[in-house]
Structure 1
Amino acid sequence: MSDNKLIQVIDLKKDFYVGEITVHALRGINLEIEEGEFVAIMGTSGSGKSTMLNILGCLDRPTTGDYILDGINVKDLGKNDLASLRNSKLGFVFQSYNLLPRTSALENVELPLYYNNKVRAKERRERAVAALEAVGLADRMHHMPNQLSGGQQQRVAIARSLVNDPRVILADEATGNLDTRTSYEIMALFQELNEKGKTIIFVTHESDIARFMKRNIVFRDGHIVKENMVTDRFNAKKMLEALPVNQDEL
């Protein structure tokens with residue numbers, strides 16, 4: 001690895017306690033992710049991949065070991081500093097979109113900026129508009145989530161993840177609720193963001209989705225069991241063009 005290490009995970013372990021039983025969710029993980037990478041974290045249910053994502057997202061802390069994000073050792077931070085780091089360095093995209101239902105697309109995208117006291121209302125609005133334009137939703141910014149398709153809602157969620165210009169985007173099964181065409185559209189957007197330099201970590205249990213990424217890391221029983229660069233990588237834009245046109249789609 002070069003000096004562009006954005007994430008370093010060193011001998012990281014995570015235990016959960018269920019009554020008198022100890023569950024070893026992560027058993028000594030060592031991992032490095034460079035700036036500009038597009039990485040899939042894979043594995044079946046119970047493999048540890050979701051626990052890993054929660055720790056990478058500063059939503060949970062390891063039991064032992066170190067997680068260094070952009071030069072900052074996360075275990076040294078108090079609750080407020082951790083929340084500040086999460087808001088400034090990380091963007092999240094979830095399978096279920098997690099949009100506020102009675103709030104427009106634009107207001108949903110503005111939301112992370114409310115926690116940034118350096119950003120005034122005018123700039124907040126400008127940045128949210130720019131993020132929605134970047135994901136191709138300039139004409140939908142005043143729509144409510146229930147007026148948007150699943151793919152459009154996920155684009156709003158991606159715009160929201162971008163609005164703070166984070167160092168890393170963490171996506172959790174971000175195509176899990178989408179049909180094939182819409183999944184390809186979302187993957188094309190992620191590939192485009194990555195080409196522009198954005199670091200993306202994408203959790204998935206689907207091996208075909210993982211082939212849109214550049215590197216695959218496979219978890220099993222709390223260990224990394226396989227790690228490889230993707231040699232036969234899918235191009236989402238080309239695959240989208242090759243799909244037959246559905247006449248029912250508007």
Structure 2
Amino acid sequence: MTNIVPLDTVAHRALRVDGSAAQQLGDGVQLVSVVLREFAMLAIDYPILFGKQSDTGAFFCGAMLGFDADENLFLKPGGGMQGYRPLNLERAPFFATDTGLAIDLDSPRVGSAAGQRLFDDSGEPTAYLQRIITVFRELRPAAEETRTFIRTMLELRLVEPVDIAVSFDDGERRTVEGAYTINREALAELDDAQVVDLFRRGYLHSASLMIASLNQIPSLARRRNDRLTAPLPTGLF
């Protein structure tokens with residue numbers, strides 16, 4: 001359930017929000033929506049794929065964090081997240097509206113004693129809330145840019161399904177369905193004018209990063225294997 005309300009400097013003056021990365025706070029996700037301007041940072045660790053929205057069938061760009069629905073292999077056991085944290089994880093539990101920010105009061109992040117205040121005693125945004133505002137200033141224009149990139153890739157018939165099947169040391173096998181990537185052969189067959197257009201718009205670089213990021217799938221599998229073979233904490237028996 002959600003309870004999304006406009007953020008209000010009076011009503012939420014003393015409200016605290018835990019913005020840290022943790023499984024129980026909502027960071028345990030297999031795939032998170034990302035935007036183009038994140039690709040260069042994401043490609044260092046994550047496979048970047050196209051997915052489809054379950055309700056509309058519309059394509060989106062996503063970073064793959066694990067192999068199961070609630071698995072984020074970058075979360076640290078003691079809290080926090082290794083490497084770059086995607087903006088759509090960092091901005092939770094906030095949403096952008098036409099008039100400002102809204103907050104999901106039913107989020108497990110809200111009301112925590114360990115959380116950070118959103119406003120100081122005079123009603124001004126704290127450093128934490130200022131960071132959230134900055135995140136949305138990046139996300140809002142970047143989201144439209146990303147939708148245009150996806151539309152261009154589809155118009156050029158460059159999007160193709162990708163098969164992801166991985167076996168692990170415990171004998172389990174995972175198959176990720178509904179994932180798509182850039183067809184590198186189709187990309188290479190574009191005419192010169194199309195390639196120049198993609199280059200000038202920055203889309204050629206983004207498409208290349210998506211293709212290269214598929215090399216992170218074996219690294220992601222190793223992360224899961226490392227967890228399977230990690231020694232159990234002392235004192236359990």
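Values as computed for the structure displayed
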item: Identity of the structure behind 4.1 (criterion: distance in nm of label points 7 Å out along Cα→Cβ at positions 71 and 207, calculated), options 1, 2; result: 1
item: Value 55, 32, 18, calculated as Cα extents along the principal axes in Å, for residues 103-166 alone, assigned to which of 1, 2; result: 2
item: Comparison of 1, 2 by distance in nm of label points 7 Å out along Cα→Cβ at positions 87 and 199 - largest value held by; result: 2
item: Origin of the value 7, 28, 31, 22, 11, 2, 0, where P(r) over Cα pairs in 10 Å bins from 0, in percent was derived from one of 1, 2; result: 2
item: With FRET efficiency 1/(1 + (r/R0)^6) of positions 111 and 191 (r between Cβ atoms, R0 = 41 Å, to 0.05) derived as 0.10, matching label from 1, 2; result: 2
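Any read-out appearing in this document is the output of simple, stated calculations on the displayed coordinates, not a laboratory observation. In this text, all values refer to a predicted model and were calculated from it rather than measured experimentally. Cβ atoms are built from the backbone, for glycine too; each structure is taken alone.
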